Structures are given as C-alpha cells and as structure tokens.
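Have a look at these structures, which come just after this line.
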Structure P
Amino acid sequence: MKIMPIWIIKNLEEMICAFAAFAMVLICTANVFGRYVFNHAISWADEVDICLLAWVTFVGAAVGYKRNRHYGMDFILVRLPGKEKKMLRIILNGIIAATCIFLTYHSFVFAANARKVMPYTRLPYKYIDASAVVGFASMTVYSIVFLIEAFAFPKKYKERYDETDDKASVVNGEKTQ
C-alpha cells in the first residue's frame, strides 16, 4: 500500500499522537519491567514519558477539535433552530479562534524563554513546551478553516455538525428538537 503525501498531511497530528502514545507505552512498560524484574529502573524514562504525554495531550486536543469530538455544554445549542444554531456556532468558532491565537502566541513566548533542562536526559523544557505551541497552532488553523467553511461552503459546514447534533438532540430519551 502506497501512502499518499496528502493523507500524511491530513493525518499528521494523528500520526504524532500515535507515535508518542506508542513510545510512551513501550518506555513505561520497559521501566516497570526493569524496576520489578531486575530491580533497576530506567533513569530517563519518566522524563521522556512526561514529554511524550505533553505531546499526546496538546496535539490530541487539536485532533479532537478537528474531528469535532470534544465534549461540550450544548443544551442551549441543540434547542435552537437551524439559522440561530449556525450563527451561535460561528460565534463560538470565532471565540475559539481568538483564544487559540492568544494561547499560541503566549505558549510560543513561554517555550522560547524556557531555560531549564531535564536532569537525566539534559533535554531542554522547550521540547515539552513546543507541544502546546503545535497543539494551539493546529487548533487555530482548524478554527479559521471552520469559520471560512461556514461562509464559503455552508453545506459542508452543516454536514460537519449534523452527526454530533443528531446524538446530542436526544436528552433523557426525549428528542429536543
């Protein structure tokens, strides 16, 4: 099977998360095995696991946002008619875009000013902090894409939320719309 470059670009965040999670499981398992079987832990394992966990967390948040899989308090949204629902979603995407731009900038400044290094691996904390920059930058891009999609491609924008709206429109066994 030939992997297409477009597929890699579209799924880059998922690939980063999968690699980091897999590496985290391997390192953690090896560390536990070494600690309890050989009575000798891997000294650098915890530091690398923390770094990988940060990447899974922040980049995984971008994946969840891209796929519209974050949990939300949508009890008002699911009760609104179509046009008002779309308008509220556009406003929310605008707020999310502004927040992610703010967080991308400040996480970049924070990472750029990081001076500490980890004691065993001697890796700079910048590698941990960079995960926030990548995650928030990805969410910024997706929120801007969603805003453009709302105006330029309204049918695609509606389809993006139809699946989650259908699941959310049933509350306590009763249809809300």
Structure Q
Amino acid sequence: MLFLVQNQDSQIVFHFQGENGHQVERINATDLYTMVPRRRAERLVTLMAGDNMTDVMLLKQEAGLAQVDTQILTIHQLHDLTLVEYKKADARQANRENTLMMTMTLVIVAPILYMLLDLVVLRRFGLSVLDAEIGAFGILAVVYVAWFIMTYTKLGERIEEWVTIHLAQIRRTGEQ
C-alpha cells in the first residue's frame, strides 16, 4: 500500500484514484492518529494511491503533482508522519494550556499581591498611603509586562532557553 500525500500544517492531503478519477481528501493528522486501528485501516484503504510505485507515479503525473511537494509513503511512513504531527499538535495544545494556566494564576494572584505590597511591604518602609498604592501599582504593572513578554513573545522563549542553559551549567559545576 502506497500513499501520495502532502503535509500541510497538521493536515494530511491524500491524492488517490477514485471512481471519478483523481480525487483529493484532507484529513487532520491528529484525527487520523487517534482513530481506532480497525477504522483507520478501513479509512486508509480508500485513500490508497496504489499497490506499486508505477501506479503512484502515474497518478502523480496525471494529477499534475510533479512540481508540488508531495511524498510517496508506505503505511509505516504514513504512521510515522501522523505520529510526528500528533506530537506537534499535542505540544501546541500543552503550550496553550500552560499560557491559560499562567493567565488564570496571575488574575487570581494579582489582587493578593497588590494588597501585600501596599499594606505590608511598602507601608513598612514608611511610605504614605498614596505612595504605597502607587508603588504597588507600578510593581504590579512591571510584573504584568514581564509576564506578557515571557508568555507571548520570541524574546520570552530566548530568555527561558538562556535561563535553562545557565541553570544546567550551574548544576553541572556544582556536581563536579
């Protein structure tokens, strides 16, 4: 079983010979990967481009896909492709969930942090009520800006990578 496919951003585009000639079908790679094996096998039989390389190359020429980024895959290679796409989708979902969790935590913690800064920390330094509130608001604004940078920008990813690398180096030097 050979498949003529294109990988397009977590979607796998199958090109196959149907009843009406060349047909195209898009399937979400995650959906394909998570199907029950029997159902997946039944589905893939209908999307097969051919049993031998000659049939698949003929279909590729007939469909005008010579210049397009198409791949001819065996069933095992197709499984590997769907696994890779599934892992990418899972990583994107985990990243969204982590971002949502950070946002929820910040929304819940922000009023408590503001009150602690205002009532406990800054007033103990002898600041007036107005100065303590302005200072607490300023510190909280800095925390929000730092959170936004760390969560939504490439700079945050670079900072996180830099910190991870340096912490690993510190740990290695501590072990020696």
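FYI, it's all coordinate maths here, none of it is from the lab. The structure displayed is predicted, hence computed values, not measured ones. Cβ atoms are built from the backbone, for glycine too; each structure is taken alone.
Please state which of the structures P, Q yields 183 when volume of the Cα convex hull per residue in Å³ is computed from it. This value belongs to structure P.
If helix-only ellipticity at 222 nm (-39500 (n - 2.57) for each DSSP H run of 4 or more, over all residues; to 500) comes out at -25000 when worked out from the coordinates, which of P, Q was used? Derived from the structure labelled P. Source structure of the calculated read-out (relative contact order in percent (Cα under 8 Å, 6 or more apart), 19) within P, Q: Q.
Source structure of the calculated read-out (FRET efficiency 1/(1 + (r/R0)^6) of positions 72 and 144 (r between Cβ atoms, R0 = 25 Å, to 0.05), 0.85) within P, Q: P.
For the set P, Q, ranking by distance in nm of label points 7 Å out along Cα→Cβ at positions 104 and 120 places P highest. For which of P, Q does semi-axes √(5λ) of the Cα gyration tensor in Å, for residues 40-87 alone, calculated from the coordinates, equal 41, 10, 6? The read-out was computed on structure P.
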